[in-house]
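S.K.: Structures for review follow.
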Structure 1
């Protein structure tokens, strides 16, 4: 999914022979229920810093058919999402995303590799689904309100 029409044209041309589907849309408007009909969905993205948390909640919220998510995020957010309980970086967003997924901090990407150079470093995180039997929550709506 790409919002920029020029980049969509470039990506469609570059990946025309692959099994990669390029959609010209705003990812926040995408109906993720479509993915429930698919098997083994993989999502890879460089998420804009200003909407990264909304995009993650939109795509990896329960139930999800995503078997693997690889995302480039602002380093600070990547550290928060992969934080361990009872640490300073652990918070409500961490809990919500880690409830159904293992979130692994894979590597830091220095800001010097980008043109133009951003003011912050980025990082790659991996999301993989957790076994639902190990979660032990019967009322997800109540848990979300709590």
Structure 2
């Protein structure tokens, strides 16, 4: 077999329409392009979203939203989720093992949301001042 002998599978391709070959061919005269206008002419081209000089829709609408690429790498952990970790020392690997944070996470921050009931030793995680106070109030520590 040679590259120049390769052909598409039988029935997988259709022959193109023969435009402008008389009205008995089904696509005569205007060839499916309608009547007048830039799009009916050969070489008539305009950009995607072009509205004939009118301000295009994508420029009329305001810019909204923002998607942070760092969002996948940095995650927040609530105080009550620290209770779910069985290990004495809570670090990023322990949180990943318990599936409290995604595997793609590179950094985690403990935030003061919920209640913590058992003393834990937090190591290698960022901690907000309120969360630090709550962890130390139940006898835990933050490194």
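Each reported figure results from applying straightforward, stated rules to the coordinates on display, with no laboratory input. All of these numbers come straight from a predicted model, not from anything done at the bench. Cβ atoms are built from the backbone, for glycine too; each structure is taken alone.
S.K.: Using FRET efficiency 1/(1 + (r/R0)^6) of positions 39 and 127 (r between Cβ atoms, R0 = 30 Å, to 0.05) for the comparison, can you identify which of 1, 2 gives the largest number?
M.R.: Going through 1, 2 one by one, FRET efficiency 1/(1 + (r/R0)^6) of positions 39 and 127 (r between Cβ atoms, R0 = 30 Å, to 0.05) peaks for structure 1.
S.K.: Who wins on mean count of other Cβ atoms within 10 Å over residues 7-14 among 1, 2, i.e. which is largest?
M.R.: 1
S.K.: Sticking with this structure for a sec: Taking FRET efficiency 1/(1 + (r/R0)^6) of positions 55 and 87 (r between Cβ atoms, R0 = 30 Å, to 0.05) for each of 1, 2, which is largest?
M.R.: 1
S.K.: Identify the structure, out of 1, 2, from whose coordinates relative contact order in percent (Cα under 8 Å, 6 or more apart) was calculated to give 15.
M.R.: 2
S.K.: Out of 1, 2, which structure matches 1.11 when Cα Rg over 2.2 N^0.38 Å is calculated?
M.R.: Considering all the candidates, the number was obtained from 1.
S.K.: One of 1, 2 was used to compute helix-only ellipticity at 222 nm (-39500 (n - 2.57) for each DSSP H run of 4 or more, over all residues; to 500), and the result was -3500. Which label is that?
M.R.: This figure was derived from 2.
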